[in-house]
1. For which of P, Q does mean projected area of the Cα convex hull in nm², calculated from the coordinates, equal 9.0?
2. One of P, Q was used to compute Rg and Dmax of the Cα atoms in Å, for residues 55-118 alone, and the answer was 14.3, 40. Which one was it?
3. If you rank structures P, Q by mean count of other Cβ atoms within 10 Å over residues 31-38, which sits at the top with the largest value?
4. Starting from the value -11000: which structure in P, Q was helix-only ellipticity at 222 nm (-39500 (n - 2.57) for each DSSP H run of 4 or more, over all residues; to 500) calculated from?
5. With mean count of other Cβ atoms within 10 Å over residues 143-150 coming out at 20.9, pick the structure among P, Q it was computed from.
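No value in this document is a laboratory result; all are computed from the given coordinates. Note that the coordinates shown come from a computational prediction; the quantities given were computed from them, not determined experimentally. Cβ atoms are built from the backbone, for glycine too; each structure is taken alone.
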Structure P
Amino acid sequence: MAKREQRRIDESSDWYLKDQLDFDKRLIRYGYLTFKPFFLGSEGLELGPAEGQMTQFLVRDFKKLTVVDASKKLLDQIEDRSNLIKVHSLFEKFKPNRRFNTIILNRVLEHVQSPVQMLLQAKKWLSLRGRIILGVPNANSIHRLAAVKMGLLKKPWQLNERDKILGHRRVYTVSTFSRDIRR
C-alpha cells in the first residue's frame, strides 16, 4: 500500500514544478494571510508543503518549523533555513519526537486516503493548547458552479481533470468538510 501511495504522489508532484499557475501561488499566499492570525506558539508543523509556496512565509512565524512531504523532489525545492526541518515521509509513517503548537494542513485532506484518520493522527501531534489549521478546495466555488452550468461537471464535487492530475480523491462541500472534522 505505501509503495503504491508513494508512486501516486511522485506522479502528481511534477505539476507543482511545471504547471502551477500564478493564480495558485496567489491563492496559497492569501491562505497564509488568512491563517496567520490563528498561529500559536513557536513550533509549527506544515503537512504537505509541496514546493514551499506557504513555507517561505511560515519560516518567519515559527522559531522551529517542520515540514513533511512524501515527495522528495518537492522537498528539495524548499530553501534550507536554520529554523526549518524537512521530513521526507508519507503522513501515515511520520513519527515526530515532539508536539507542535500549530499544525497546518492546507490543501491536504483532499489528497489522503483517510482524512478522518489523518486528522486524528495530527491531533496526537498537538501540544496541550495547540491548534490545527485546515484549508481545502471548495466544491461550491464559483468556477465549479459555473462548470456545472456549462455541462463540464455533473456535480460541483465531481473530480475534474486537474483534480485527477493533482491526486485529489475528493472535493469538499461545507457539510462534508464539517462531517470529517467532527468525527
Structure Q
Amino acid sequence: MTFRNCVAYNDAGGALGMCCESGAELSNVRYEDCTVLHATHPNPSRGAIGIELEGTGAINGFRFENLVIEDVTGELHPALKVVNNWDDWHMNLPSPPGRPYEQANPPARKEPRGAIRNVLFRNITVLRCDTEDVVLMADGPQSPIENVTFDNVVIAGKRLEPKDPRLKTNAWVRNVVVR
C-alpha cells in the first residue's frame, strides 16, 4: 500500500503512519513525497509520523520517504516515533525518572504485542518541533523493534547522527542504523 503526494494537518495525534489497534500482520506500507503541515497531541502517545502498535499483529516493511514535517507541537510529542510499549497514556500512569516514554509499572498483558521490523525513514525534514526526541520503545523480549534505519533525517536544522542523544530506545530495540 502506498500513500503518495499527501498533505496532512492533524490536531489530535499522528499524521502519517500506523496508529493503534492491529490484530493482524501489516506489511509493505509506504508514505512518500508527503508534507505534514501541523501535528499536535496533548500527550506523548504518538509521533507526528511513525508506528504506534497496540495489539498482537506484527508490523514489517514500513517506509517513510521524502517527507517534510513543518510544525510539531506538544512537550512530549516527537516528530518520529516507533513504539509497541504503551496504550495507557490516557491514564496518566507514572514514568521512571528521566524516561518519559516508558511506564514505571507496565500492565501485564495476556498476549505479547506484535513485533515491529524493517522500518525506514529516508529524506525526512522536520522544520520545527517542541521536542527533538526520536522515540523507539519496544514492549519486551517477545515484542522487539528491529532493523530501523534513519537515512538523511534532519530535525530542527540538525542532522540525526549515529549515537545521537535524541534517539530514545530501550533494551528490546535492536539494529538501529543512522546514516
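1. Numbers: P: 10.5; Q: 9.0.
It was calculated from structure Q.
2. Details: P: 12.1, 33; Q: 14.3, 40.
The correct label is Q.
3. Details: P: 13.8; Q: 18.1.
Biggest value here belongs to Q.
4. Numbers: P: -11000; Q: 0.
Working through the options, I get structure P.
5. Details: P: 13.4; Q: 20.9.
The correct label is Q.
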